[in-house]
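Given below, in the form of structure tokens, are the structures.
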Structure 1
Amino acid sequence: MTLLEVSGLDVRHGLLQAVRSVDLQVGDGERVALVGANGAGKTTLLRTVAGALRPDAGSISFAGQDITRLPAHRRVQLGISLVPEGRRLFPDLTVEENLMVAGRHGPGGGWTVDRVLEAFPMLRAVRGHRAATLSGGEQQATAIGRALMNNPRLVLLDEVSLGLAPIAVDAVYSSLQSLLEGGSAVLLVEQDLARAMSVADRVVCMLEGRVVLEGPSRELSREQVTEAYFGLRRSGGQRTGSGAGTA
């Protein structure tokens with residue numbers, strides 16, 4: 001079953017067109033890695049799906065409902081949660097308070113503060129600490145936990161490993177397994193290509209605002225994705241996005 005369907009999406013930042021005629025689907029419970037170089041349009045696409053940006057053209061549907069013009073808070077209520085790039089926690093609130101604030105707005109379900117702390121054990125010792133005092137890995141875990149408190153059907157994860165030390169990335173991804181195996185669909189933006197391909201069912205590569213490569217991760221080589229990532233040549237056979245012929 002298709003949970004998220006993006007059709008012909010265009011998004012502009014002033015005169016800059018950041019997303020160009022993008023088609024994208026995410027199935028219920030599917031894990032999709034969205035990769036591409038800086039400026040490819042990945043974050044813009046995620047923020048548009050979350051409702052933080054308005055598209056200039058195209059449509060977005062979620063669980064069969066057109067949400068193209070729906071405000072962000074209504075999308076949260078429907079079950080879409082965004083973990084934004086840079087984490088954007090409430091710095092003066094504690095870990096637990098950041099989690100509890102988010103838990104008030106979702107559709108309800110099995111994710112609670114205790115379950116988040118079980119999934120992210122690194123947060124147990126700092127649950128009463130202000131977010132501003134946390135390490136990068138602890139902040140990222142808190143941001144992901146905050147998204148889970150909405151009990152989402154779809155989690156949008158933007159740049160999970162950005163700015164984190166390798167040991168912190170390992171810890172965050174280890175804890176993420178409970179999310180990745182828990183039934184929620186995940187659309188993941190990740191700069192670490194190997195890690196993205198290892199956790200995703202499907203990989204979608206963007207270049208200059210367009211989808212230029214798409215396919216099951218088990219059927220794509222790292223070389224194919226790297227070539228599409230940098231626009232070195234057209235990677236035939238696997239592309240299904242609307243930007244065909246523009247690599």
Structure 2
Amino acid sequence: MDEETVAITEFQEHQSGFKHYMRDIILGVNDGLVSIYLLVAGIVGAGLTTNQIAVTAIAATIAGAISMMAGEYISTKSQEEVYQAEIDLEKEHIKYYRDHEIGELYEMFTDLGFENDLLEKVVNVVSSNDETLLKVMLALEFGIKENQRRSALKAMATVAVLFTLGSLPATLPFFFANDPNAGLILASLLSMISLFTVGALKTFMTRKSWVWSGAENLLIGVVGAIVSFYLGNLYGTLG
């Protein structure tokens with residue numbers, strides 16, 4: 001075998017299952033981590049007590065989780081409704097404008113590199129069955145694959161649960177700390193560890209550097225917290 005054709009790494013299967021909800025997973029947990037951490041940093045800077053900070057963080061978590069549930073449900077449902085509308089329209093095209101669809105099939109397979117007898121054979125095989133033709137047209141024309149469609153309910157639940165979990169590192173310390181600054185130090189430590197961990201863990205899917213991904217996520221949270229703290233401090237001073 002030619003050395004150039006030998007794989008330098010072991011064969012890896014493509015990710016499956018929850019990969020279609022990767023956006024919801026990262027969005028939910030990261031938004032919970034960052035937004036609640038920035039919130040507590042800001043209100044510590046404004047001079048609130050630990051009890052006030054804890055109550056505010058809980059209220060923000062509940063409001064944030066509900067808001068994300070609603071937003072994710074509506075956006076995912078709307079996207080799926082658009083997909084379904086395209087599927088229904090494509091079924092009509094296949095039923096009433098079959099020749100036009102087959103013409104598009106020739107164009108798409110030609111763009112993929114098929115030609116001459118092979119092109120003719122592939123188009124004939126695909127167009128011989130309406131269900132196969134529908135699946136191929138949806139995949140090539142719209143990028144719609146049935147096994148990659150997302151459930152609005154699953155997306156909604158995912159972001160809500162993970163947002164709530166993501167809020168815990170910044171919220172829990174204020175139930176135990178007597179001093180807001182001590183609570184912020186512990187919240188910062190837990191939030192930084194969590195931010196780095198989330199950034200690093202996502203590389204199981206992205207196959208990027210876990211160090212860089214974790215550091216990037218951490219840096220975003222730290223910069224945001226610093227800005228939030230000093231803006232809160234400025235507000236507390238002016239107030």
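Numbers below:
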| read-out | value |
| --- | --- |
| Label whose coordinates, when FRET efficiency 1/(1 + (r/R0)^6) of positions 59 and 163 (r between Cβ atoms, R0 = 30 Å, to 0.05) is calculated, return 1.00 (choices 1, 2) | 2 |
| Value 7, 22, 22, 18, 14, 10, 6, 1, calculated as P(r) over Cα pairs in 10 Å bins from 0, in percent, assigned to which of 1, 2 | 2 |
| If helix-only ellipticity at 222 nm (-39500 (n - 2.57) for each DSSP H run of 4 or more, over all residues; to 500) is computed and equals -26000, the structure in 1, 2 | 2 |
| Ranking 1, 2 by relative contact order in percent (Cα under 8 Å, 6 or more apart), the structure that comes out highest | 2 |
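Values quoted throughout were computed directly from the atomic coordinates according to the rules given, and no laboratory measurement underlies them. The shown structure was predicted, so the numbers you read here are calculated from the model rather than taken from an experiment. Cβ atoms are built from the backbone, for glycine too; each structure is taken alone.
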